[in-house]
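Following are the structures in question.
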Structure P
Amino acid sequence: MTTTTVTATSAGTWQLGDLEINRVGFGAMRLAQSGEAFAADAVPRDRNRAIAVLRQAVELGVNHLDTAAFYFSPLRSANELINQALAPYPDDLVITTKVGPSRAPSGHWLPHATPEQLRGQVEENLRQLGRDHLDVVNLRIVGTDSIAERFGALAELRDAGLIRHLGISNVTPAHLAEAQAVAPVVCVQNQYGIGVHPEYDAFVRTCGEQGVAFVPFYAIAGTGRTAGTRGTEHDAVLAVAAAHGASAAQVKLAWTLHQGPHVLAIPGTGSPEHLAANVAAGALRLSEDELATLNSLHQGGA
């Protein structure tokens with residue numbers, strides 16, 4: 001499919017609280033390094049290229065960026081690249097970040113932040129991005145423990161004006177209910193895609209019914225996760241792609257967007273060509289038969 005004139009407006013918009021965004025956004029995880037994200041031998045991406053990709057994203061209508069202070073490699077920080085590329089920020093740009101995990105300068109992961117440490121993480125994101133408040137902060141979770149105390153700490157920072165809206169990441173429906181008992185939740189960010197976590201289908205629908213955005217990560221990479229796509233695609237995905245003159249990655253993104261108007265896309269890349277293709281996927285309209293075929297593949301977990 002052509003990518004030359006397609007912008008991020010093609011998939012429509014969604015309200016994150018009182019913030020209107022285009023449903024096709026940009027994920028900054030791969031912005032700071034080439035190769036596998038978070039790898040010990042990560043190679044810093046060329047700074048000028050990374051800045052050019054960010055500016056191109058905004059030119060293509062992307063007004064929702066997903067980032068985190070722990071997105072960094074030697075010499076490069078996604079947040080600081082965003083700051084350098086886009087500040088002073090466009091009025092309609094919404095930056096979503098995550099707190100909870102952290103990484104030492106060496107790259108090693110550190111235990112999840114305590115409620116007391118979350119303020120420091122929020123302030124670090126503010127400093128790196130050069131902002132006086134954060135539009136959306138997701139509490140990133142590992143495991144099934146209660147999140148009420150940690151989410152409550154973020155709610156206090158929201159009340160203090162450091163955060164505008166709150167979300168949660170890598171969570172269960174029980175976590176969503178627990179968080180909503182503390183403060184409003186505008187988004188849930190979980191791994192999801194064709195054949196990846198079909199058990200979340202009901203959760204995706206529940207979020208839509210409650211007006212909560214569902215934001216899949218690794219929608220293209222799938223089980224490849226931080227290493228990226230494994231390079232092999234199912235025949236059904238390839239057949240749909242061929243019918244539209246599209247790539248398998250575009251079909252995967254389009255499928256997630258077809259799961260409901262509340263489902264957002266945050267594909268990340270350091271390539272201008274891949275960026276344009278990802279944005280163009282928002283214009284891809286799948287037929288009922290194609291959706292049925294892909295849904296069957298999804299349920300089969302392939």
Structure Q
Amino acid sequence: MTSQTITADAAGTWTLGDLTVNRIGFGAMRLTGSGAFHHGTPSDRDRSIAVLRKARELGVDHIDTAAFYFSSLRSANEIINSALAPYPDDLVIVAKVGPFRNYAGEWGTSARPEDLRGHVEENLRQLGRDHLDVVNLRRMGQDSISEHFGALAELRDKGLIRHLGISNVTSHHLAEAQAIAPVVCVQNRFGLDHHAPATDDLLRVCGEQGIAFVPFFAIAGDAGAEGATTDHDDAVLSVARAHDATPAQVRLAWTLAQGPHVLAIPGTGNPDHLAENVAAGALRLTEDEVATLNALHRKAGAAA
């Protein structure tokens with residue numbers, strides 16, 4: 001499908017609290033380079049800046065990032081700051097906190113509740129902002145998120161955060177967080193190749209409650225943080241041929257077809273791939289195609 005003139009509004013919109021965003025956004029993780037969490041080749045900084053500015057030209061108004069997205073030479077937040085500040089009024093920047101990396105890039109223990117203010121302030125410093133539009137608490141395996149989420153709710157009350165979300169959670173954690181403060185989005189791994197019954201249930205609950213469900217690695221498949229998969233089922237390839245689209249576009253279109261509350265945040269450091277990802281918001285799959293891909297998704301769960 002032609003991507004040159006398709007902009008992010010083709011996917012429709014959703015609201016994060018009182019903030020309206022196009023359903024196709026941008027994930028900043030891959031801005032800093034290749035490799036799992038960027039221990040590979042650093043990105044070309046000018047190219048990464050150009051990708052962000054191109055995203056804005058294409059109507060992207062939702063960027064997902066984190067202070068722990070950095071490589072030996074690049075910081076995603078610094079690149080966002082350099083490319084887009086002063087920030088447009090319609091741009092929504094979503095950060096996540098919880099995981100911890102030291103200055104050498106090594107992963108440490110997850111943040112304690114009392115650490116989270118420092119994590120939020122580090123994002124503010126790097127982005128050059130006085131508040132964060134949305135902050136997702138990334139659960140790091142703990143059974144209860146109440147103390148961590150409560151710490152973020154206090155920062156929201158102080159004006160450092162506008163809205164709160166959660167990540168890597170179940171419906172139980174959502175209810176636990178909602179007993180403390182409103183939740184505007186849930187960010188979990190979800191895609192054609194990744195089926196988890198608990199996440200499917202969470203997607204349904206979010207739809208019923210009007211909460212945005214924001215999958216990550218939607219087009220990566222088993223490749224995960226390494227980037228988009230090249231291993232495509234015949235069903236995906238067949239749908240791609242029928243629409244003159246790429247397999248990645250089909251994966252994104254299927255993701256968005258899971259409900260009007262589902263957003264997408266594909267990330268890339270390639271301007272051409274960026275345009276393709278945004279154009280996927282205009283791809284409308286038939287009911288039969290969605291049913292076929294849904295079956296493929298369930299099959300992935302059974303295999304797992």
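Read-outs: derived from the displayed coordinates by stated rules, not from any lab. As the structure is a prediction and not an experimental result, all values here were calculated from the model. Cβ atoms are built from the backbone, for glycine too; each structure is taken alone.
Consider the structures P, Q: one of them gives 1.1 for distance in nm of label points 7 Å out along Cα→Cβ at positions 98 and 154 as calculated from the coordinates. Say which.
Checking each candidate, the match is P.
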Suppose you compute distance in nm of label points 7 Å out along Cα→Cβ at positions 210 and 242 for every structure in P, Q: which one lands on 3.4? Q
Which one of P, Q has distance in nm of label points 7 Å out along Cα→Cβ at positions 74 and 258, as calculated from the coordinates, equal to 2.7? Q
